[in-house]
Structure 1
Amino acid sequence: MQDDSGFYGPLLYQDVWLWLGVVLLVVVAAWYAWLFLPSPRRAVTAAAPPDVEGLRASCLAAIDAVAADVDAGTLGERDAHQRLSFLVRDFASAVTKQPATHMTLAELEGGGLAPFTRAVAGIYPAEFAPTTSASIRESADAARRAVLEWN
């Protein structure tokens with residue numbers, strides 16, 4: 001409405017904007033509360049121990065399959081040695097819950113994995129050398145011993 005001097009007074013905001021601002025503040029406050037307030041913790045259940053005998057049987061079968069593939073001529077000796085090393089490391093990972101498939105030989109030695117370390121150390125030269133004198137039978141026997149020695 002115009003006053004005597006010809007000026008209009010300030011317009012009032014509609015009430016909806018006030019309530020919208022209040023609701024927005026409540027939503028933001030609730031979000032922060034949900035974000036930072038602690039939630040009740042669930043009880044941590046222990047994981048079931050691995051089935052060592054089942055893992056051992058499957059690993060021994062895989063080692064035998066690698067040796068059979070070499071005998072059949074479908075797998076080269078270097079590839080066979082690499083597979084044997086992986087099988088031993090994979091078994092070690094499964095039974096110890098340590099990342100043995102990604103560990104170096106020095107890390108295996110420091111990780112308390114003695115039988116596996118001996119087997120992998122025996123397979124290393126045949127796995128990485130340009131030529132090798134180690135037979136696949138010797139490496140497969142070392143891999144079997146490592147798997148069988150683990151209790």
Structure 2
Amino acid sequence: MRKQHWPKRDPIKNYFPLPNEIFSLGLSAGAIAVYGFLLHREDRRTYQCVVSYRTIGEAVGMSVNTVRKYVTELEDRGLIRTERTTVTTRDGRTLNGCLRYYILPIQMSIEQFYARQLHAADLALERQRVERRMAALERKECASGC
């Protein structure tokens with residue numbers, strides 16, 4: 001069998017990093033796809049990108065409304081921040097432009113995710129305590145009144 005020679009690839013060219021932690025945040029597959037596309041398009045110096053919902057949708061195979069839903073999910077999770085832009089036409093009219101996306105550090109989102117989990121665990125613990133108290137009160141009432 002002949003040895004096959006594969007072309008050498010530049011490790012930096014044609015690739016972009018996707019943080020491993022993104023998979024532990026409980027994001028939907030569509031949100032991960034949109035986040036990956038935004039990371040692909042971002043300017044590595046400013047951590048910003050300006051791209052339309054339509055462009056994102058065409059790249060990841062989603063409708064504009066679906067992309068909007070996933071962008072909102074990413075904003076809620078603290079992975080991105082958006083800002084409206086405007087475009088001035090040649091005749092002087094100002095029109096709405098695309099959104100400017102700011103890719104936020106993922107560590108903030110991870111800390112927020114863990115804080116939410118701790119809060120949910122605290123609520124569940126408090127709920128269990130209340131249920132135990134209610135059960136104990138019912139037993140006392142039944143024992144004294146029955």
**Structure (1, 2) behind the derived value 2.6 of distance in nm of label points 7 Å out along Cα→Cβ at positions 86 and 118** = 1
**Asked** Upon calculation of Cα extents along the principal axes in Å from the atomic coordinates, which of the structures 1, 2 produces 112, 39, 30?
**Response** 1
**Complete:** If helix-only ellipticity at 222 nm (-39500 (n - 2.57) for each DSSP H run of 4 or more, over all residues; to 500) is calculated for 1, 2, the one returning -17000 is structure 2
**Asked** Which structure, out of 1, 2, was mean count of other Cβ atoms within 10 Å over residues 46-53 calculated from, if the result is 9.0?
**Response** 1
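Only the coordinates and a few stated rules stand behind these numbers; no lab work does. Remember, it's a predicted structure, so these values are computed and weren't measured experimentally. Cβ atoms are built from the backbone, for glycine too; each structure is taken alone.
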